[in-house]
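Only the coordinates and a few stated rules stand behind these numbers; no lab work does. Everything quoted here is computed from the prediction, not taken from an experiment. Cβ atoms are built from the backbone, for glycine too; each structure is taken alone.
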Structure P
Amino acid sequence: MIRRKETKHQGIISYGSYGKAFIKETLGFPEKIYISKKNTNKSFPGDLVSLKIKFSNKKKRWEGRVINIIERRKKKFVGVLEISENYAFVNTTEKNIYTDFFLSQESLKNYVDGEKVIVEFLDWPRGNKSPFGKLVASLGGAGKYDTEIKSILFENGIKSEFPQKAIEELEKIHIKSKEKRIDLRDELTFTIDPVTAKDFDDAISFKKLEGGIKEIGIHIADVTHYIKPGTPLDEEAYKRGNSIYLPDRVIPMLPEKISNEICSLNPREEKKTFSYIFQLTEGGEIKKGKFIKTLIKSNRRFSYEEVQHIIEKKEKKIPEEISITKKEEKIEENIFGAILFLNKLSQKRREERKKRGTISFEKKEIEYLMSEKNQPEGIKIKKNKEANQLVEELMLIANTNAAKQMSSNKKEKPFIYRTHDKPDKKKLKTLKKIIEPLGYVLNIKGKGLNKQLNKILKESRGKKEENLINKLIIRSMSKAEYSTKNIGHYGLSFSNYTHFTSPIRRYSDIIAHRILSNSQIWKIKEKDLKEKCAHITEREILSTKTEREGNKLMQLKFLENKVGQQKRGFISGVTEGGLFVEIIENMCEGFIIAKELGKERFYFEESKLTLKGEESKRKYVLGDEIEVKVKIIDFKKRQAYFSLI
C-alpha cells in the first residue's frame, strides 16, 4: 500500500448536499478534492481556502481538510430573522449555507420577527457553533412572492439598478453621427418578435434580383457604435454578461434607454445596424455574403403569432384577435411574398440540419398570463412553430457565417466562438438507465448517437413524458460555452458557430461585433479574450439558474389559488424522499413526500427509479400517470407539495 504525505494547496471551495464540500481545481493541482463536513473549518461557498490534501486508497480519490480561510469572497447572506427574549438568529435559507448567524439585541432596531433579511458576516470565534453577524436590510415578510424574488436576485448577486456613472454616460450618447454606412432605408425590412417584446435587436430585409436571385439581409442593432470599450456602460454590461428574463420582470444587460429606444429597431425609425447580407441562388446556395455597417428603416413590426397566421392561412390579412394593433391589418404583397419565401427557405435548411445530425428539441415554454394587478391568471404552453423557426434559421445563418469568416482568419486575431462538446459518456449511461424503463432504446456504444437521440425525441412527441424526455436529454449534453478554441457545436451540428445576433442582451455578441468590424480602437490578446469567455460563460450559467428559480416561484404563485384542486399528472422524478409530479395540463411540478404514499414504508430502488412498498409491493415508477391534489404552497422552501388521490 502506498502511503502519501499530506501536501498543502489553495483553492475555491464549493458545497454540495448535506454540508459536504469539494474543490474542483486548486492552484497547481488539477484533480477534484473532496472535503467532509467536519473538515470544512467554518468556510462558506466561494471562499479562497488553504487546505492539506492526501489520496484516499479506500475511496480512490483525493480528500482534503481546510486549515485556513485566506479570503472570504462572500460576506452577505439571506435568511429569516428569529427573535426571542434572550437571543436572535438569522436562519439562512440560501442553498449550501449550513449555519445560522447570531445577532446582538442592539442590532434589532426596526426589524421584526419572521422577516426575510440580509445579514453580514462579522466574526466566527473559535469554539462558537455559529458566526456573529449584523443586519443590513429587510427584504420583507418571509414566504411572500415579492420577498422571495428579491431574495433570489440577492442570493445570485443580481443587481437591477445601474451604477450612477453608467447612467451619467447615457446622457453623453450621440444618436446622430457622420459615420459612413450603406444606406438601406428604402429596402423592404421588417421585424418578428414576441407580442410582449420591447427591444427589437434584429430585422430582416428581402429583395428580388435578376435571374431568380434573392438578396436577404439580417440586420442586428449596432450596439457597439454607442457602447465604447472601457466606458462605465461597457464595464457594467460585461459584469452582467447578459439580460435576465423573469416571468414578471427583466433585469437588462443595458439600460432601457439603449435597449428599448436608442438601439431598438422600432418601425419607421432610422437605425444603425451591423448586417449580414447575402444572395440566395434559385438552387438555395448562399453567395456573396458580407458583414457591413448599415442604416435601415423597418417598414413594420410583426409578432410571431401574426407571421404564423400568414404562413398557415396563406392570406394577406391579419384578424383583429391576432393583430398587435387589435385591428384587422392588410399585408402588402411584397411582405406577404417575402414571409412565405423565407418560411420555405427556413424549413428546407432545418431539414438539412436534421440530416446532418442536429439534435431536434421541440421547445415548449410556459407563458404566464398576467392580470392587471400582475398576478398569474393562467398558463399558456408555447410551441416552437414555423414563425419562430423562420427567425431562428436566419439568425443561425448570420452566426455561422460570422464564425466561419473569423475561423478562416484565425492567424490574424483571436475570436469568440460558441462551442458545444460531445455528450459525456457517464451522463449518457445515466440517461439510458432512466429512459429504458419508459420504453426507449439507446445504444451508447453504437454509431449515430445524435440520430438515436432524435429518434427518441420524435417518439416521445405528444406523449405525457415529452417534456421529461426533452429535459433528460438536455441534461445528458455537455454544457455549451464561450471559447477562443473552435471545436464546433455538437447540438447544432455546425463546425463554426458564434453569437452575433443579440448584442442588446448578450455581451458575447458585443465582443463578436467588435472583432468582426475590425475596430482599430479595440484590440485584444487571446489570453484576455479567454478570460472574458470564461466570465461570460459563468454569468450565463448564473442567469439560467436565476431564471429557473424565478420561473419556479411564479409557478408557486400560480398554484397558490389551486390548493385543494385535483389534477392529473405523471411522475417526473423519483427520490428516496418521495415523488416529483408534473401536472399534465400546465407543466407545473410538485412533490409528494414518501411517507404520504401510505402507512407502509417505501423503499427506493435507484437502478429502476422506483419507490416500492414494503408490504403491498406497490410501485411508483418514473413516467406513471397518477391523480394528485395540490396540498401546500411553501414559498419559504420554494416548493409545491401534492398529495396522492
Structure Q
Amino acid sequence: MMTVLSCIGTKHDPLLFGVAALICILGSIITTQLYARGRRTISLQRMSWLFMAGIIGGSTIWTTHFVAMMSYEPTVRHAFAADLTLVSLVMAITATLLGMVVSTLTTKGPAIELGGLIIGLGIALMHFTGMAAYEVEGQKVWDLGMATASILLGATFGILMCNRIARPIWRFCRHGGTAALILAIVTMHFTAMTALTIVPDPTVAVSSSFVPDDFMAVLVSAITIIIISFGTAAYFIDMQTQRNTAERFRHLALHDAVTGLPNRSSLVDYIDSVITRDDEAGQFTLIKIGLSELKHVSERHGFSAADALLRTAAQRLRLALDSDTFLARGTADALVVCVSRHTKTEAQRLAHHLVKVLNETMMWDGTHLAMGAHAGLATLSRAPGRDSQQLLTEATMALDRAKEAGAGAVRVYDRAIDDLTRAHVEMTMALQTGIERNEFFLVYQAQNDVESRAVVGYEALVRWRHAERGLIPPSEFIPLAESTGFIHRLGDWVLKTAALEAAGWARPLSIAVNVAPAQLADIAFPLRVQQILNETGLDARRLELEITESGIIADQQKALAIIQQLKQLGVRIAMDDYGTGYSSLSMLQSFPFDKIKIDRSFVDAVAVSRPSAAIVRSTIILSHSLDIPVLAEGVETEEQMDFLRQEGCLCVQGYLFGKPQTAEQIAAVTGMAVSASAA
C-alpha cells in the first residue's frame, strides 16, 4: 500500500492528477446513475440507457487513465502510439457496455456479478493496452505480483459496483456502486503503475510517428469535455423526466381526468383538514350537486358528449364561485362544492344559484343537452366524532332526496326526518343475522389469460339474498359492514368459504379474496389466515389477498408488517383498484405486491378517453419495470381487450368472459364435484 501511495505522491504532477481524479469521480457518478436507470427500464429503452452508460463509463475509464499517464513524470523521453491508444479506448467502451448488458440479463442471478467482472477486467485490459502504447526511451520492467494484484482489484470492485446497484439493501446502495467504480479505476491504475519500472536505455528510440504530449493533452481534454457535457446533460434530462413523470402521476392520482378537478381522495383530504382546524363548525357546508341527465347523455350520445357535459358543468361552477372555493368531482355524476364561512341560509341560497346556472342547456354537436342538476347539503356540526366520510354520506343522503324531488331541487340533510337513516339501522340489524340465516353466498368471477383466454383463476365475491328485499348490491351492504365493524365477521366467513370451496377443485386455480382495511389492520389476521388454510387444506400459493390503498395508508408500518407475515405463509398479495388513490407510486415501491389490478373505472374508457388510456398504459409500463404482473378489471368489450393486449397486459377480468357464477356453475372449469360444495 505504501508503495502505491508513494507512486501517487512522488511520480505524478499534482495538477494533472487532480484533473484525472475529477474526471473519474464525475464520470463514475454519471455512469452509475445511467446504469441504474437502465436496470429499471425494459426493451429498447433499456438498451438506450445502457449504451449511454457504456460510452460514458468506458470514456471515463480511458480518460482517467491517460490524464493520469500525462501526469506521470518519468526521467526519459516518452510518447503515445496513436493506433494502440485508440484501440484501448474502444476496449474500455466495449467491455463496459458488454458488462452492463450482461448484468441486466437477470434481476437476481449470477449474471449481475459476471457483468461486473467483465467491466473490471475491461479496465485492466484497457490499462495494459494503453501502457503498450506508452513508448519510452528505455526498458519497461513489470512486477508480476503487483500487476496481478491490480487486475484482481479492478475485477473485485467491478463486481461490487454491479452488486450494490442491482442488489440494494438500503436506499444509499447506489452511492456505494459509484464508490466501487471509482475504486475499480483508481486502484487498478495506480497498483499497475506501481508494478512498472522504467530502466533508461539510450539505445531505445522514441519514434517520431508517436503522438507527443501536447497533442495528447488537447485530445484528452476535448474528450473530457465531451464526456462531462454529454453525461451531465443525460443525467439531468433523466432526472427532470423522472420528476415530470412523478408529478404527472401525482396530478392524475389527485385529479379527475375529465374535468381536471380534484378527485374524491383530494376532497376527503380537504374536508379532514377543515375538521382538524375545528374553527368552522356550523359555517362549513358541503354542496353535493348531482347531474341526473349525465347517464342518459352517455347512453344516447356517447362518452364524448358525457365528458363535454361534465367539463361544461365544472367550468360553469368555477365561474360562479370565488377563486378560493374548493370544487371537486365527488362521484361519477356528482360535483362537490366546499363552502366556508357561510351560514346555512347563505349556503342554501348559493346552492340554488349553482343549480340554476347548471340547468341552463348546453350545445353539443348541434344538440341541446340538459344536465338535470339538483343538490344536497350537509353542514359540519360541533358533534364529537365527526369525520369526512360521515359528512359526505349526509350530503349524499340529502342529494338522494333532492333527486327524488326532480331537477332543480335542493335539500338539506336532517337526521330527524331522513328516511334513509332508519333504513340504515334496519339493514345493520339484518346484517348481524344474515350469516346465521345462510343469506350470504359466494359467486366467482373468472380471471383470464389475455392471449389464450383460458381461465387462470377466480375472484370470490360475496352476495346477500335478504329474506324480504331479495338480492342487495354489495355497494350497499359492504360500506355498512365496514362502518359497523361487521366486516371482520363477514370477511372471515368469505375467506373460509372461498378457501373451502377452492380446496375441492381438481384444477389448482388461484383464488382471490378481497381484504377490508379493518381486517388488514388486525394484528391477528395472519394467524387467522393460517388457521383457515390448515382447516381447509388449501395450498397457500393458490390464495391471493386483494388489498386497497385505504387499508395501508392509515398505518403503513403496521400494514407492511402484517403483509410480510402473510407473505411468509406463501400467500400472494395484490394491490386492488390501482390508480384510484393518491399514494400508488410510493406503495409499489415500499410494499411487496405480487400483482397490480387496474381499476375498472380506467379500463371502461380506454377506447374513448385519452387520459384513461394513458393511465392504463403507464401502469402497465410501470408494472413491467417493477416485474409485477398486472390484471385489468372491468373488461367488457373486444375493443378493450385489443388495447390491453397491445399494451402488454397479461391477465384480465370482466363481463366479456361472463358474469360471476356460483361454485356449482363453474364446476366444469374447476373440476369440482357438485356434491363437494355442499360438504
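Values as computed for the structure displayed
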{"item": "At a computed -18500 (helix-only ellipticity at 222 nm (-39500 (n - 2.57) for each DSSP H run of 4 or more, over all residues; to 500)), which of P, Q", "result": "Q"}
{"item": "Comparison of P, Q - label where distance in nm of label points 7 Å out along Cα→Cβ at positions 430 and 590 is highest", "result": "Q"}
{"item": "Structure with the greatest value (metric distance in nm of label points 7 Å out along Cα→Cβ at positions 406 and 534, set P, Q)", "result": "Q"}
{"item": "Identity of the structure behind 1.00 (criterion: FRET efficiency 1/(1 + (r/R0)^6) of positions 510 and 566 (r between Cβ atoms, R0 = 30 Å, to 0.05), calculated), options P, Q", "result": "Q"}
{"item": "Highest-scoring label, criterion being distance in nm of label points 7 Å out along Cα→Cβ at positions 198 and 390, among P, Q", "result": "Q"}
{"item": "Answer label among P, Q for the case where distance in nm of label points 7 Å out along Cα→Cβ at positions 46 and 470, calculated from the coordinates, equals 3.2", "result": "P"}
{"item": "At a computed 30.0 (Kirkwood radius over Cα pairs in Å), which of P, Q", "result": "Q"}
{"item": "Mean count of other Cβ atoms within 10 Å over residues 334-341 - structure with the largest value, from P, Q", "result": "Q"}
{"item": "Top of P, Q by distance in nm of label points 7 Å out along Cα→Cβ at positions 350 and 438, largest first", "result": "Q"}
